[in-house]
Structure 1
Amino acid sequence: MKSRPIQPYHYIIISLILWIAVEYISVWHSRFQEWMSYMPWALFQYLFIILVFSFFFYKRIWSAKKMFFLMLFMMYLFEFLWQNFLLLNPISFVPISVLLIQLWGFLTFVPFWFVNKQLKQNSKATIFYCLWPVVGFLMALVLG
């Protein structure tokens, strides 16, 4: 009897925890009741995004480059669906894109590397993706 790999399940669980934490920290900390009014639909969206990435990581076994482009596609699709006003502003488009790449990279790649014990091999990218709180804080100061 062949056993199924456990990593996809760990990836999904860790990613969901991180999505909830990052969403709270980056968007909903000052509007908690509004966020709760979107539940469980917001949770379903997070889970859908995670399951798409999990499928391409574990079932299709895409390369990091392909996964990065999938992440960009998903990132812009959902951020526009969520009407992220900073993406609609030509002045803030590039800086917010960098921040979003860090956030989404943190949520997409870091749990995958953690579960597969590849953080050390991807240390530079991991550090870049983990800098999202610093970049977000600096952008909040600059953009007001």
Structure 2
Amino acid sequence: MLSSMATARTSTRADFIRALPTYQEAAELIEIHPSGITRAVARLGIEPELWGGTEKHLRARDVLKIAAQARRASIEEVAGGLLERTARDPAQHEAVRAEIDSYLAERQPAQPVPQGAFLAELRDALPRQYAEQAERIYRRYVESS
């Protein structure tokens, strides 16, 4: 009885890892080159899940972290792709959904840059005539929204 429980637990973990995206699949979801995944894993200190000793898989929350850094595909698009991958397996689907929900709940909302700081940076970066023109355009859009 004990060995069958251990086998069921191992099988469930193996099924979970197998359902996670590989580096290549994560790269496709995020719309970056697979080497970008390797660099991001190292930079962010992500521990991949190993399958079969050589194949590396990434947890949903780690794929979303990389997507946030890469700024290619939106986090929502990547999350949707992760959910699509597990749509046929309700247990895996719920596990991935829980990781996505947890990641999104922990994210800090983007803070807008104060208008004065933005305009000062614009003036510093552009020649005077272009900075004045850009500021006029910017103010017109801000006032109309």
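We did not get these values from a lab; they are worked out from the coordinates using the rules stated. These figures come from a predicted structure and were not determined experimentally.
Key figures for this structure:
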quantity: Source structure (of 1, 2) for mean projected area of the Cα convex hull in nm², computed value 9.7; calculated: 1
quantity: Ranking 1, 2 by relative contact order in percent (Cα under 8 Å, 6 or more apart), the structure that comes out highest; calculated: 1
quantity: Structure with the greatest value (metric percent of Cα pairs over 18 Å apart, for residues 14-85 alone, set 1, 2); calculated: 1
